[in-house]
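A.B. asks: Please find the structures below.
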Structure P
Amino acid sequence: MEPGISFGNKEESDYIRRRLIEYNAEHAPENLSSRYEEINLTIKDGDGSVIGGMLAVLCWNWIEVDILWIEESLRGMGYGTRLLNFIENIAKEKNCTFIKLNTFSFQAPEFYLKNGYNEVAVFEDAPIGSNHYYFKKAIV
């Protein structure tokens, strides 16, 4: 019977992810092959409500920021910069060589430039009418 394509469930998705991670680990330097760690940070107000946070992953010799979010009414007050400084300190402690992340033109490309990140790629019209930026910052 010919293999077929179908939509996978959560268990199958986890299996596929795990298999790729195993394969990739075989091709990474031995001292880095098992380095994978989720780093999830939150900022809470005085009442304990989450007002911002960051979801990131340490992989081999870098950290990838997947999500950085601050409550809209609190943007521009330094909370995002505090999160970036915090993750950069973690990157230094873990001997990472860079941090990478992406953002859209309607989000915060100027914010990342202001915080020392360098634009490495941009996809125009992604989504249509906006741009999708990729940034990197060396950790020294």
Structure Q
Amino acid sequence: MASKLMDYFNKQPRIGILSTANREGKADAAVFGSPMMVDEKTVVMGLGKNRTFEYLQENPNAVYTIVESGETIMDWKGLRVYLRMKEYATSGEMLETYRKQIASVAGEDAAAMIHASVTFEVTEVRPLVDMGQGWETSV
């Protein structure tokens, strides 16, 4: 099952919404296409100096939601991947490695916008619409 999750999560092209909240509970949601699942429990991504990064420093919990449309609403599929930030780097090898990867895919301008490389632990995976069926049947 882990490879099925990684394959779905990393499928391109795709975008998702990363939702965060600060320590007071103020919510934020932002669209990202760059998060990559590197193993069944780890997601990495780059962030600019933005509200998402600010909120993660106050509250390390987030959820990345992926939605794929279908012909009817019943055909839509997707996942909610619950995350907890483990570490981030605003300088050093971890950040430079990530910037090089982004530069090769999206160009130098995109890489220059990255302020931090962030590593998350996957804490839970749920279907987009949870009716007790498990996430495996939702992708």
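Laboratory data are not the source of any read-out in this text; all were calculated from the coordinates shown. All of these numbers come straight from a predicted model, not from anything done at the bench. Cβ atoms are built from the backbone, for glycine too; each structure is taken alone.
A.B. asks: State the single structure among P, Q that was used to calculate distance in nm of label points 7 Å out along Cα→Cβ at positions 90 and 106, giving 1.9.
C.D. replies: Of the options listed, only Q reproduces it.
A.B. asks: Same structure, new question: Name the one structure among P, Q that relative contact order in percent (Cα under 8 Å, 6 or more apart) of 25 was derived from.
C.D. replies: That value comes from structure Q.
A.B. asks: State the single structure among P, Q that was used to calculate volume of the Cα convex hull per residue in Å³, giving 115.
C.D. replies: Q
A.B. asks: Moving on to the next point. For structures P, Q, which has the highest computed value of distance in nm of label points 7 Å out along Cα→Cβ at positions 26 and 42?
C.D. replies: P
A.B. asks: Something else about it: If FRET efficiency 1/(1 + (r/R0)^6) of positions 34 and 74 (r between Cβ atoms, R0 = 30 Å, to 0.05) comes out at 0.50 when worked out from the coordinates, which of P, Q was used?
C.D. replies: Going through each structure in turn, the value belongs to Q.
A.B. asks: Going by distance in nm of label points 7 Å out along Cα→Cβ at positions 66 and 82, which of structures P, Q comes out largest?
C.D. replies: Largest one: structure P.
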